[in-house]
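Enquirer: Several structures are given next for inspection.
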Structure I
Amino acid sequence: MNNSFKLSLLAGALLAVLTGCNIDGSDGVDGAQGAPGEQGPEGQPGADGQAGSLTRLATVPLGAEVTGIFLTEQGDLFFNLQHPSSANLETDHNGIPYNRGTVGALAGINLNQLPMDLVDAPVPISPKEQETVVTAYGQYQVLGQNGDTYEGKLANRLGVVMSLDGETAVVDTDMPDFNAFIPNGEGKGYLFTNWEYIPGGMSRLALAKQEDGSWKVEDALMVDFAAVHGTAANCFGSLTPWGTPLSSEEWIVNSDLSGTTDPSWNAPGNEDVARMDTMTGDAFPNPYRYGYIIEVTDPKGTPAPAKHYAMGRYEHENGVVMPDQRTVYLSQDDTGGVMFKFVADAAGDLTSGTLYAAKLTQDAGSNEPQTTGFDIAWIEMGSANNDEVEAWIAEFDDIDTSDFVEGQSSYLTLADVEAWAAGAANYPTVAEGGNPVTAGKPMDDRVVFLESRQAANLKGATAEFRKLEGININAKRAEEAVDGVDLIPGEDVTQAYVYFAIADLDKTMIDGEGDIALSSRVKDCGGVYRMPLETGYNVSRIEPVLMGGTYRDSLTGAERCDVNQLSQPDNVVVMEDGRILIGEDGFQVNNTLWLYRPLSK
């Protein structure tokens with residue numbers, strides 16, 4: 001190790017201490033830049049003995065995570081910088097510092113035309129490299145930062161969530177997440193972006209591509225969520241096969257394996273509730289109106305959000321619709337989370353269907369994350385439509401702080417879910433641990449859709465995922481493999497996969513109990529998995545693809561994530577040629593946007 005690298009490592013460790021803070025409060029260590037290491041192999045080694053290829057496509061500024069990865073069919077790549085450090089002062093060709101939440105694009109390059117053999121962007125060392133976006137190809141173009149008005153086109157400013165009457169600014173968030181680009185003519189389209197906070201929001205930028213490959217913002221608006229009582233913590237998402245964005249409400253649910261919806265939600269002094277009050281203007285917000293997948297219909301006209309209550313309520317990271325336009329795979333970002341599947345009653349209509357939860361069986365005699373897979377069995381939870389579930393939700397609308405009783409809950413309780421799981425004829429009374437709304441009433445399936453995680457857990461599903469993040473497919477590859485439609489030029493695709501990321505392989509995944517019992521070798525560095533698509537777009541198997549790599553820090557003795565491997569992968573995008581884009585939400589000094597070429601596609 002030369003002296004310059006030692007100094008770089010020390011500087012990186014100090015910067016991590018000063019700036020490293022995980023937004024969700026997880027307990028992983030702050031990371032430092034690691035010594036260059038070998039690239040991690042993909043799952044089972046192939047017959048040729050070669051590892052998959054991992055390329056550092058870009059790095060993002062201090063404090064930022066990579067969010068909103070979206071690749072168009074034309075090869076245009078969008079991605080965001082979520083919560084960069086407010087202390088960043090350096091500038092690049094954009095002429096502005098990266099100290100606000102930033103929405104942007106990799107301009108001047110068609111990502112679909114990149115060759116298979118690529119060079120890496122450098123690991124940032126200088127202050128300028130560490131405080132800006134460094135790319136291996138193309139140039140990062142800033143399309144907007146939170147607070148921008150676009151010369152008055154967006155008077156209330158980008159990323160500012162207003163009250164539903166439009167009168168009061170409730171939050172100004174630097175947390176842009178999911179992007180979806182919807183074409184609207186040659187070289188034009190709308191870029192939808194989630195803004196993740198409580199309450200949450202979504203912006204729409206009207207873009208036009210210029211001759212030099214850059215983008216011009218022609219108009220801007222924040223989507224009006226008044227028709228669905230506002231929204232909260234809009235996280236990642238996807239684009240449906242019929243061209244509508246799916247947004248996801250994540251960390252509003254606030255439940256865990258020891259209970260259901262937080263019984264103190266309507267206790268006086270809850271800050272999240274206070275902000276939701278300001279947004280809605282209601283006397284008190286009903287928690288069961290938040291925590292769902294949201295479809296934004298009429299995206300090219302006046303965007304009209306619709307919450308799909310029938311797809312379940314939990315900490316949604318995102319859902320992805322299969323080419324059959326009925327099957328949806330959904331991830332829950334939490335400790336003790338569940339993987340869900342929704343099958344719509346009719347193609348192209350997510351308002352009605354059946355919810356399933358995954359039961360995993362780990363490979364016998366194996367616990368190494370890089371080689372251990374799981375078989376999946378799907379447990380049917382229940383069927384409903386949005387109107388039916390919303391009628392159950394409405395029964396909790398009139399609850400406020402005056403109904404709070406210490407030691408009780410105004411909402412569905414664990415005893416309620418247990419009674420449903422046991423097949424009871426009626427809900428328990430309050431004295432038996434039930435809630436006042438349903439106490440003693442005939443049993444129904446509302447717990448499936450309002451307390452989905454607990455219902456799945458008590459029905460025997462695996463509730464042990466830890467930070468189950470983005471889930472994604474390439475629709476063309478999937479359709480060719482499953483339906484035999486020739487869509488990929490020059491390649492005969494016979495197998496396609498649903499890919500997903502897990503940011504932390506710790507806690508419930510390494511505790512030695514239950515259905516998931518992996519070793520702690522990877523732990524906070526996380527990894528990427530895939531599920532082979534079968535007939536009817538079913539999946540019954542999880543395979544490891546790529547894991548982060550740990551090493552022992554010589555200065556502190558702490559386990560760190562190797563800078564040349566994954567550190568807490570957050571979201572994934574599958575390219576048409578089978579390569580995978582991976583965005584980090586990790587402990588490195590600078591998080592990375594990776595391009596991974598699997599050994600087998």
Structure II
Amino acid sequence: MSRLNTVFNNDVSRLVWETKYRYSSKEDKEESILQSWRRVANHLASVEKSHSDWPEHFYTILNDFRFLPGGRILAGAGLPQQLTLFNCFVMGEIEDSIDGIFDALKESALTMQQGGGVGCDFSNLRPKGTHTRRVGSIASGPVSFMHIWDSMCATLLSTGVRRGAMMATLRCDHPDIEQFIQAKRNPDQLRHFNLSVLVTDAFMEAVKNDHDWPLVFPVKHLCGDDSGEILQRFWHSQHELENCKVIKVIRARQLWDKIIQASYDYAEPGVLFIDQINRSNNLNWCEHISATNPCGEIPLPAYGACNLGSINLTRFVSEPYNALAKLDFEGIIETAAIATRLMDNVVDVSHFPMSAQQQQAQATRRLGLGITGLADTLLMLGLQYGSETARHLAAEVMQCICHTAYRTSIKLAKEKGSFPLLNKEKFLATPFIKNMPEDIQQGIRDYGIRNSHLTAIAPTGTISLLANNISSGIEPVFESSFQRRVLINETEYATYNISDYACHLWQEKFGQDSLPGQFITAQQLPPVEHLKMQAAIQPYIDNAISKTINIPCDYDFTAYQDVYQQAYELGLKGCTTFRPNPVTGSILSVDKETSHCCGLERETD
């Protein structure tokens with residue numbers, strides 16, 4: 001049997017390669033995924049001053065799906081077209097004027113035209129009903145302009161552009177926050193957006209104490225109207241207070257309940273704990289973050305970009321389903337070191353939709369190295385996902401990858417130079433770096449560091465399906481087998497019967513009707529166990545984690561309210577849940593799949 005025929009163990013994984021990642025033109029076509037890996041390896045090694053060995057090193061980790069680069073890298077590296085290899089971007093600040101709004105729309109369109117997902121913070125737009133400055137008309141509010149973004153995305157998709165999601169954020173103290181919370185109640189509206197509320201520590205404290213919560217907007221954007229109560233808030237910057245007019249006052253707990261009820265009823269909005277995000281940012285002295293990429297794993301400043309890759313843990317399990325089963329930590333360390341260098345090279349070879357995005361990427365050299373196949377790996381090692389032992393192992397793996405990535409980045413800085421925005425004293429004073437081992441801190445003092453950020457957990461939906469349907473990111477296994485609807489071109493779907501990788505391996509060994517005793521589905525797992533796994537890994541993630549907490553349809557609403565509170569108390573940077581509902585349906589079932597931001601086929605990975 002040829003190597004080509006043994007790479008994929010199912011038809012849908014092969015189809016994903018053929019339709020999404022295989023290079024094909026009138027003159028040339030890749031005959032196997034081995035050629036795709038070779039193309040990527042050679043192109044990313046081309047920037048090395050002495051790169052005779054690096055093509056082979058890069059190929060080695062790509063081979064057999066050991067390392068899964070972000071989808072844009074696998075699809076675009078080494079192609080003759082000028083493509084971006086970055087999956088997602090956060091756009092610049094939307095200026096509160098017609099010119100500013102449509103300039104921002106244009107920038108988002110140009111970015112999505114090249115296949116990048118975008119995140120946009122709409123908090124700078126005046127609330128609905130306030131007077132505009134120039135022509136004396138009435139502002140229609142941020143949600144109304146979100147519909148224009150949504151139409152733009154739909155129009156681009158109709159032209160054959162690769163699908164890319166959008167994220168919209170709004171501050172929890174913006175006067176239109178209640179309208180934002182309800183914006184996706186209609187199943188026909190804003191379907192190209194994921195929504196997240198920017199929740200502050202002050203708001204959570206007000207919720208806890210059942211205090212009033214003023215909804216405000218900067219006076220300078222309200223035609224100079226400083227009548228009424230004025231409060232000072234950090235708005236455009238976390239370092240400079242601004243005078244803000246109180247537009248409305250609501251009970252904090254009432255607003256919080258509206259957020260939770262909406263997420264319970266139709267799975268949105270999600271919540272971003274924005275103060276935690278900014279406080280723990282390695283560049284908190286020079287950046288203000290108010291948005292993330294569409295799936296939430298990379299909080300970014302204006303024009304920031306995410307460069308993603310994941311180590312496939314299933315390839316490092318020896319003797320699966322055996323008393324001798326173990327994880328190859330040395331192999332993981334070696335792969336993490338090579339992957340860090342490979343991803344750093346992406347910054348130098350990629351094209352960008354806009355020069356501002358290139359400048360931001362090259363100034364910080366942000367990376368997001370993470371893991372995928374965690375749930376399958378735990379199964380193969382005989383561990384149940386929700387157990388303390390499983391969480392301990394996951395944390396140990398992520399710590400190993402994180403510290404390896406940082407040590408590699410220090411070596412790269414010694415060889416190639418640090419990222420341009422590095423201020424060693426301020427960088428070393430940030431919370432994440434202060435918790436690093438002393439040798440890493442000393443290495444930064446001595447040599448600097450190549451990348452401002454190094455770790456993230458992406459959803460990896462499509463690339464995990466490519467790798468023979470391993471479990472996605474750090475998510476539990478959704479189901480042992482199911483029907484999967486796959487987009488094979490811009491308008492046509494095909495449906496396949498497919499099995500989870502680890503379950504398929506078990507059934508090959510022990511029979512088609514059996515499942516390992518430690519097997520548990522995402523729906524069977526109590527929500528708190530989802531949170532505990534996310535919290536176990538968070539200390540080793542300097543960006544953030546894309547994680548969907550699956551909620552049973554009949555889950556008690558009072559218990560559901562506690563999920564978000566627990567997420568905040570655990571120090572997480574965000575929380576996204578999904579409960580099957582009439583608006584969005586189900587993520588996956590044995591006979592049905594819907595297109596949803598929390599679905600397994602997330603095009604931004």
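Enquirer: Here Cα extents along the principal axes in Å, for residues 187-290 alone has been calculated and equals 38, 36, 32, so which of I, II was it run on?
Expert: Numbers: I: 56, 29, 22; II: 38, 36, 32.
The read-out was computed on structure II.
Enquirer: Still on this structure, please answer the following. Determine which structure produced the value -11500 for helix-only ellipticity at 222 nm (-39500 (n - 2.57) for each DSSP H run of 4 or more, over all residues; to 500), calculated from the coordinates; the candidates are I, II.
Expert: Corresponding structure: II.
Enquirer: Using mean count of other Cβ atoms within 10 Å over residues 107-114 for the comparison, can you identify which of I, II gives the largest number? Write out the running numbers ahead of the final one.
Expert: Working: I: 16.2; II: 20.5.
Top value of mean count of other Cβ atoms within 10 Å over residues 107-114, among I, II, belongs to structure II.
Enquirer: Compare FRET efficiency 1/(1 + (r/R0)^6) of positions 387 and 411 (r between Cβ atoms, R0 = 35 Å, to 0.05) across structures I, II and report the one with the greatest value. List each step's numbers first, then the result.
Expert: Details: I: 0.95; II: 0.45.
Checked I, II; max of FRET efficiency 1/(1 + (r/R0)^6) of positions 387 and 411 (r between Cβ atoms, R0 = 35 Å, to 0.05) sits with I.
Enquirer: Could you figure out which one of I, II the value 30, 12, 8 for semi-axes √(5λ) of the Cα gyration tensor in Å, for residues 331-370 alone was computed from?
Expert: Values: I: 30, 12, 8; II: 24, 9, 7.
Checking each candidate, the match is I.
Enquirer: Figure out for me which of the structures I, II the number 4, 20, 29, 23, 14, 8, 3, 0 belongs to, where P(r) over Cα pairs in 5 Å bins from 0, in percent, for residues 403-466 alone was derived from the coordinates.
Expert: Numbers: I: 4, 20, 29, 23, 14, 8, 3, 0; II: 4, 18, 27, 21, 10, 7, 8, 5, 1.
The correct label is I.
Enquirer: Rank structures I, II by FRET efficiency 1/(1 + (r/R0)^6) of positions 259 and 299 (r between Cβ atoms, R0 = 25 Å, to 0.05) and report only the one at the top, that is, the highest. Provide the component values of the computation, followed by the final result.
Expert: Details: I: 0.10; II: 0.85.
Greatest value across I, II: structure II.
Enquirer: Given a value of 15.1, 52 for Rg and Dmax of the Cα atoms in Å, for residues 75-170 alone, point me to the structure among I, II it was derived from.
Expert: Values: I: 16.1, 53; II: 15.1, 52.
It traces back to II.
Here, each number is a calculation from the coordinates, and none is a lab measurement. Note that the structure is a prediction, hence the values are computed from the model and not measured. Cβ atoms are built from the backbone, for glycine too; each structure is taken alone.
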